[in-house]
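Enquirer: Heads up, there are several structures right after this.
A short reminder: the numbers here are calculations on the coordinates, not readings from a lab. Only a predicted model underlies this, so the values are computations on that prediction, with no experimental measurement involved. Cβ atoms are built from the backbone, for glycine too; each structure is taken alone.
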Structure I
Amino acid sequence: MSWIILVLSGVLEAVWATALGLSAGFTKLWPSVVFVVGLAGSMAGLAFAMRSIPIGTAYAVWVGIGAALTVLYAMIFGGEGFSLVRVLLILGLVACVVGLKLVDH
């Protein structure tokens with residue numbers, strides 16, 4: 001259960017990070033609201049997961065999922081450059097996250 005919550009919290013990290021960028025310095029209401037709700041949910045889920053997953057592993061997985069999804073979203077919808085090298089690096093990040101899960105005791 002903790003791993004499922006952690007993955008969902010990582011997804012919410014990508015949501016709040018993207019919303020933060022779209023909020024234009026908190027001058028746009030709805031992206032700002034999504035940021036606050038996403039941040040609260042993401043942190044709560046991370047805190048819950050850390051009850052049974054080691055802190056270093058949980059944080060690395062949370063950040064890895066959030067970073068990978070944020071970059072993918074930005075490449076698809078936000079006008080960031082898309083290249084094979086960037087995709088391979090994101091896949092490497094995902095592979096590291098999966099590896100941390102596999103070696104978790």
Structure II
Amino acid sequence: MKAQALHGHLDALLLAVLERGALHGYAIIEALRVRSDGSLDLPTGTIYPALRRLDRAGHVASTWSTVNGRKRRTYELTDSGRRALEAERAGWREFSVTVGRFLNDIPTTPA
């Protein structure tokens with residue numbers, strides 16, 4: 001799946017991944033890939049700008065650490081991020097139901 005297809009949904013996916021606990025950038029990319037059975041194999045150039053945007057918005061907090069001599073940034077969901085995720089989920093449910101009325105239903109009579 002291409003990053004463009006996720007337009008408007010990437011932030012919610014990132015928040016949902018971080019809901020399970022703090023992760024560094026590559027682990028977030030890997031979690032997206034694994035949880036989507038490989039459909040979401042997104043490049044770092046898509047993920048890192050979105051993480052920085054979420055950090056600036058206060059939805060995630062980031063900290064630097066050194067592991068095996070390498071610096072890496074770890075991201076964690078904030079209370080604001082939890083609220084944003086719940087709002088995203090509510091919006092997604094409403095969107096899914098509305099679009100499903102058209103795409104999931106097979107008309108029984110001609111329109």
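Enquirer: Here helix-only ellipticity at 222 nm (-39500 (n - 2.57) for each DSSP H run of 4 or more, over all residues; to 500) was calculated and came to -28000; which of the structures I, II was it taken from?
Expert: Numbers: I: -28000; II: -17000.
Traced to structure I.
Enquirer: Identify which of structures I, II gives the largest calculated value of distance in nm of label points 7 Å out along Cα→Cβ at positions 33 and 49. Can you show the working numbers first?
Expert: Working: I: 2.7; II: 2.1.
Evaluating distance in nm of label points 7 Å out along Cα→Cβ at positions 33 and 49 on every structure, the highest lands on I.
Enquirer: Still on this structure: If mean projected area of the Cα convex hull in nm² computes to 8.7, which of I, II did it come from?
Expert: II
Enquirer: So Rg and Dmax of the Cα atoms in Å, for residues 25-64 alone, computed for just one structure, reads 10.9, 30; which one of I, II is that? It would help to have the intermediate numbers written out before the result.
Expert: Details: I: 12.9, 38; II: 10.9, 30.
Derived from the structure labelled II.
Enquirer: Between structures I, II, where is distance in nm of label points 7 Å out along Cα→Cβ at positions 9 and 81 highest?
Expert: Details: I: 3.4; II: 2.1.
Between I, II, the highest calculated value is found for I.
Enquirer: Out of I, II, which structure matches 27 when relative contact order in percent (Cα under 8 Å, 6 or more apart) is calculated? Present the calculation step by step, with values, prior to reporting the outcome.
Expert: On the way: I: 32; II: 27.
Answer by label: II.
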